[in-house]
Structure I
């Protein structure tokens with residue numbers, strides 16, 4: 001049996017995924033959770049073969065949990081299960097250590113096939129995710145945002161001023177201003193609002 005844990009903050013989604021996976025006859029659900037912190041704790045306690053992890057979680061998001069899960073349970077394979085794609089989001093998930101990425105519109109048969117593949121040590125990436133990943137790989141590295149720039153952009157999306165962003169991150173307002181300029185340049189945006197709009201379209205925030 002493949003031992004699987006599921007972390008999603010929508011109970012109806014979790015219930016559906018659990019039922020479909022159990023129906024396969026080859027998967028045992030060992031734990032469920034609703035937050036990024038839950039993902040890390042249950043990975044360390046249960047060491048599932050596969051963790052199905054949503055990205056859009058309350059509080060800390062799933063992206064932030066990937067490395068911590070791998071540290072808590074290196075053998076656990078991670079399947080991102082998200083309603084959203086976007087080249088930056090997909091690329092970042094794989095850079096952090098995800099083993100596959102499927103959208104929530106995926107059929108139960110395909111999800112089972114992905115779980116089976118990654119549990120066996122392989123990789124199975126749906127075509128729509130592969131296309132996003134390919135676009136990210138082809139993108140010049142200089143146009144990719146750094147982790148700090150992604151953090152700042154996420155706060156810009158909350159309509160915070162530079163000073164407030166600096167206070168949140170523990171850096172100076174001048175440093176924030178420098179990073180904002182870099183972000184605008186990398187995204188080809190004329191202003192903060194356009195940068196946020198581009199970032200949302202690309203799945204960065």
Structure II
């Protein structure tokens with residue numbers, strides 16, 4: 001089991017290039033990024049160094065745009081995010097005192113603008129997302145911002161089952177949940193696992 005406190009302590013010693021220390025927490029879909037990011041941020045804050053978690057998912061393209069582009073079935077793939085907008089946010093987090101961020105509402109399946117504020121007292125931001133270390137146009141421009149990079153390594157069979165379970169909780173029947181996991185989530189998992197650059201820390205998750 002990953003110890004968020006130990007990870008937080010290691011992150012807190014890393015130098016920062018900008019106003020805040022920016023930590024990229026990357027991994028395939030269903031690898032546990034959101035949960036771990038929140039735990040690390042909480043551990044750092046409790047230790048006296050305020051940290052916040054920010055998700056890349058706030059930059060999902062709206063379903064209307066995905067429908068128009070024929071991409072709704074691939075929602076979650078790299079081309080279904082506003083990477084330019086996300087990159088602009090990361091640049092602001094590195095340099096500005098107060099930054100407003102969007103979030104993704106899974107229940108409503110849409111991004112919500114202006115939902116979270118990262119204030120001037122926040123010294124570290126744990127940014128979590130599938131493609132933060134992807135070596136591909138647009139995404140690789142993000143790499144220069146990161147002060148610390150973390151990769152979550154999870155076996156593919158566990159990722160598949162987690163993806164199926166997630167879709168079941170969203171109301172899909174077992175057959176539809178498997179089709180959704182195999183047709184989209186696992187394709188994205190293979191892409192990000194094979195196409196990402198090396199991280200400073202690799203955490204094996206089971």
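Laboratory data are not the source of any read-out in this text; all were calculated from the coordinates shown. Note that the coordinates shown come from a computational prediction; the quantities given were computed from them, not determined experimentally. Cβ atoms are built from the backbone, for glycine too; each structure is taken alone.
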Problem - Given 16 for relative contact order in percent (Cα under 8 Å, 6 or more apart), calculated: source structure among I, II - result: I
Handout entry: Entry that produces 16.0 once mean count of other Cβ atoms within 10 Å over residues 3-10 is calculated, selected from I, II
Key = II
Practice task
For structures I, II, calculate distance in nm of label points 7 Å out along Cα→Cβ at positions 115 and 131 and state which one comes out highest.
Solution key: I
Completion exercise
Value 0.70, calculated as FRET efficiency 1/(1 + (r/R0)^6) of positions 11 and 107 (r between Cβ atoms, R0 = 35 Å, to 0.05) from one of I, II, is from structure II
Exercise for the section: Output the label of whichever structure in I, II has the greatest value of mean count of other Cβ atoms within 10 Å over residues 83-90. Expected result: I
Fill in the blank from the handout: Note: percent of Cα pairs over 15 Å apart, for residues 75-170 alone at 66, derived from one of structures I, II, originates from structure I
Completion exercise
mean count of other Cβ atoms within 10 Å over residues 59-66, calculated, reads 15.9; among I, II the input was structure II
Exercise for the section: Have a look at I, II and say which one yields 47, 37, 29 for Cα extents along the principal axes in Å, as calculated. Expected result: II
Completion exercise
Ranked by FRET efficiency 1/(1 + (r/R0)^6) of positions 51 and 67 (r between Cβ atoms, R0 = 30 Å, to 0.05), the structure on top of I, II with the greatest value is I
Handout entry: Test item: helix-only ellipticity at 222 nm (-39500 (n - 2.57) for each DSSP H run of 4 or more, over all residues; to 500) calculated as -10500, pick one of I, II
Key = II
Problem - Which entry (I, II) yields the derived value 2.4 for distance in nm of label points 7 Å out along Cα→Cβ at positions 91 and 155 - result: I
